[in-house]
1. Thinking of I, II, which structure, once distance in nm of label points 7 Å out along Cα→Cβ at positions 63 and 191 is computed, gives back 3.3?
2. So volume of the Cα convex hull per residue in Å³, for residues 135-222 alone, computed for just one structure, reads 120; which one of I, II is that?
3. Out of I, II, which one gives 26 for relative contact order in percent (Cα under 8 Å, 6 or more apart) as computed from the coordinates?
4. I, II: which one has mean count of other Cβ atoms within 10 Å over residues 31-38, as calculated, at 20.2?
5. Please compute Rg/Rh (Cα atoms, Kirkwood Rh), for residues 247-406 alone for structures I, II and give me the label with the greatest value.
6. Taking 1.5 as the value of distance in nm of label points 7 Å out along Cα→Cβ at positions 87 and 399 derived from one of the structures shown (I, II), identify that structure.
Structure I
Amino acid sequence: MGGPSKRLVWVQIDGVGDLSVSRYANKTPLMEAFTPFLDLVARAGANGMCDPVEPGLACGSDTAHLSMFGYDPREFYRGRGCFESLGAGLTMKPGEIAFKCNFATLDEDTGVVNRRRCDRNFEKEGPLLCAFLDGTALPNFPENVVRVKYATEHRCGLVVEGPGLCDRITSTDPLKDNLPLLRAAPTDGTERAARTADVVNEVSDTMKSMLRDHPINLERAREGKSPANCVLLRGCGELLDVEDFRDRHGFGACMVAPTKVIAGIGASVGMEVVEAPGATGDYHTKLTPKVDAIAAALSRQDAKHKMGFLHVKCTDDAGHDGDVDLKRDLIAACDAMVGQLIAKLWAEEQRSEGAVKYFLCCTGDHSTPAEFILDHSHEPVPFALAPVADCVNVAGEPTMRDCVPKEPIELPWAPSESYRESCQALTRIEGFGPSSDAVVRFDEVAAAAGRLGRFPGSQIIPMVASLLE
């Protein structure tokens, strides 16, 4: 008879890392946040600092996730556009190109992009504009067809199909507000790249013309809102040709990731994308359904997967938006979600009567400092890994039962005084798990003392594979 079936949930808090903030007495938002459950995972298990790709590299979420899933981005990365488009639900075939797009605000007199993100609260208008743009005809390239589908917030996926295309072109995105809209240009001297740049520039020009007088934009102008009169075509990419995750690593994986670019990465490498009702990947997301969905996917009797990946995006958005206090509170909301996840997995483990043993891993894909930088930076992120049973035993089952939030967690959310009070017993625990390295906090300073040391993201899956044997 073999031992229990081992399964792991990986919680990825996007952009969780940060730099010290003066008004927090030089603590980071993560250090300032109320995080009793993340601290419990740190206390119960092994800790370290992870460079998602390599030390000193300020990576994008796409390259970070590829690396952390065990696919070297230097070898496999072909542009972010295919991930966003696949995640949004568009299909792709070899020879097609795709873009991760922003609805943006353009000053048509000057050609300057005033706002790269026309509006983060774009969930009503975005799908309507995408449906309007889907099937856009290109007068000078009638053999190429444009397909568009809404993703989230101000973003959409866009695929161009037809002959003569490649991903060796630049973006139309100026990358910062108040800079001119760019023209796509070839990055090599081939005729195919030159033709692709011409096609993409026609896509950009045609969509500007179509959006200029659209009723949604006329109404936004009347309301004093920024019009969505431009589509920034970003991260041109072709379909990845990679080994399936299960074949590469020896076990199957699923993910809950409402953020389309992350779902697209998962789909590209063969991870099953699991839906969670009400989880939107933005400031309005519901977190508890993610817990329910990932636990259900891993606990089925016929479960095909040993690893479940749960992604939360909103913390990264707060960093990009420069909202330090919001990032602190969103981290606290993620922490409360982790508490619910521990309780859910423990209940499943108890129900299995020893047949299943669960582990929990918590980390991020990069740092996004919310003061001064407002973008991805090169600092490593904290990493904690612990058996769920050790988390419960360190806290004590009665304490866990009393502290875990009973109500569904949905944003906006901040820890109330009553919630803080209910978790006081959890903040006062002193024990450690049998595999613990005596780190007591999940943050950028404490994790550095953990026994896992500092390691690249490419080592996570080998660590998980060894654990799940």
Structure II
Amino acid sequence: MTRKLLGPFNRVEGDLEVQLDMDADRVREAWVRVPMYRGFEQIMQGKTPDDALVITPRICGICSISQSVAAAYALADMAGVTAPPNGQYCLNLLLACENLADHLTHFYLFFMPDFAREVYAGESWYAAAVDRFTAIKGTATRDVLPARAAFMHLMGTLGGHWPHTLNLQPGGVSKGVDSREKVRLLTIVQQFRRFLETTLFGDTLEAVAALDAIPALESWLENGNPVGSDFRHFLHIARALELEKLGRATDRFMSYGAYRQAGEQGSHLFAQGVWQPDTGSVQAIPFDQIHEDLHASWMSGGSEPLHPSQGVTLPDYNKPEAYSWNKAPRLAGQVVETGALARQMVNGHPLIRALVAQSGGNVQNRVIARLLELTLVILQMEQWIKAIQPGEPFYQPAKLPADASGAGLVEAARGSLGHWVTVRHKYIFNYQIVAPTSWNFSPRDCKGVPGALEQALVNAPIRPDESEPVSVQHVVRSFDPCMVCTAH
């Protein structure tokens, strides 16, 4: 048995270390470490509630809109206010733009470059992967960066700038959209659609979104040039490397519900719930049973797991048995996975349900789910833009009470993000954040149960003479970690 510490990982947002116990041919145990502390929850104490709209987006530079939306929803929950339809359309468009840009960046710049590593030099597909996906130098980089940049112009039209826009408010958005801007927004989205259809998928978004079973996916794959589109390219590599056998965790999936539907209380484009593998069904999320366990965290605050509304974030770097700045979130005491795969499992997309029924949550299926969301959400973005009514309200004024509590729950690209705020005498008394990577990259809890990634790394294969297993890289990146959000 060999013990190895890997890290920091390249092409990851923030610092990450993974300690592995390895035999000659596979990983036996894993411990996931977040070695950086930032302290945003302490920064928030004593601030006015509006400050959350300015400070929390600075948690992260690539998912700042998600943090803004969660903060706005938490304050809206306190004030009992709901955004008018125009405001919700614009909020959804901003969030969707950021989430889809993250999906695109993850696939092209974070995940696929690992297949250009020399360890794969003997594979028949290697030369094409090197040409297309080598970090910085591959032809994919040349194609994707201009397309992503053009798509992000939507942020300028709706929010003024990105990241850290101040347009998002508890009662909607502070900037409206006129008729000319509607045309501009639709042009931006349709231009991005053309890139996806010609380069990523090599097919219409409607055709890819309609793939509803494994035979349909396999037929679609075989009826096209293996390297004629980047999605097909990935699927052929995934088949050759059997990525469906790599990186399986709990198969328990949670989604807070993505993109609130305007005028439909409690309704989302992608449903809210938790997929339970023992029943094979979606159940309502028991929100009162979300707790954060501090057993393996460099945090003081007692031995009992606490609900985030009562949570404590007090650093204690000398704490025995601790090994991470991340807490260990649990749902009714259980480890859950969150992200695009979870969203589509909860929402019931037939292809994703079939893939998970066949091989569980794994590296291949996480990537497929993220790319599938690109098709589903772009199609919906076109409808949101068309539904905007210039001249109608975009904002509902919100009066924040002097003493209240609220929760803001949203789906970021990487999964379920929650903000819990308590205000006393007009100032923030407590502010706690549980990010998607907090769930997926959690350390062990007080019962010794490993987090989702720690479970997913077990049995990852190790090639001969490999000191840093490429399989570990694939598993880690399939979750697309954002460690700066995790460390708050």
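FYI, it's all coordinate maths here, none of it is from the lab. All figures in this text were calculated on a predicted structure; none of them were measured in a lab. Cβ atoms are built from the backbone, for glycine too; each structure is taken alone.
1. This value belongs to structure I.
2. Answer for the origin of the read-out: I.
3. Structure of origin is II.
4. Derived from II, not from the others.
5. Top value of Rg/Rh (Cα atoms, Kirkwood Rh), for residues 247-406 alone goes to structure II.
6. II
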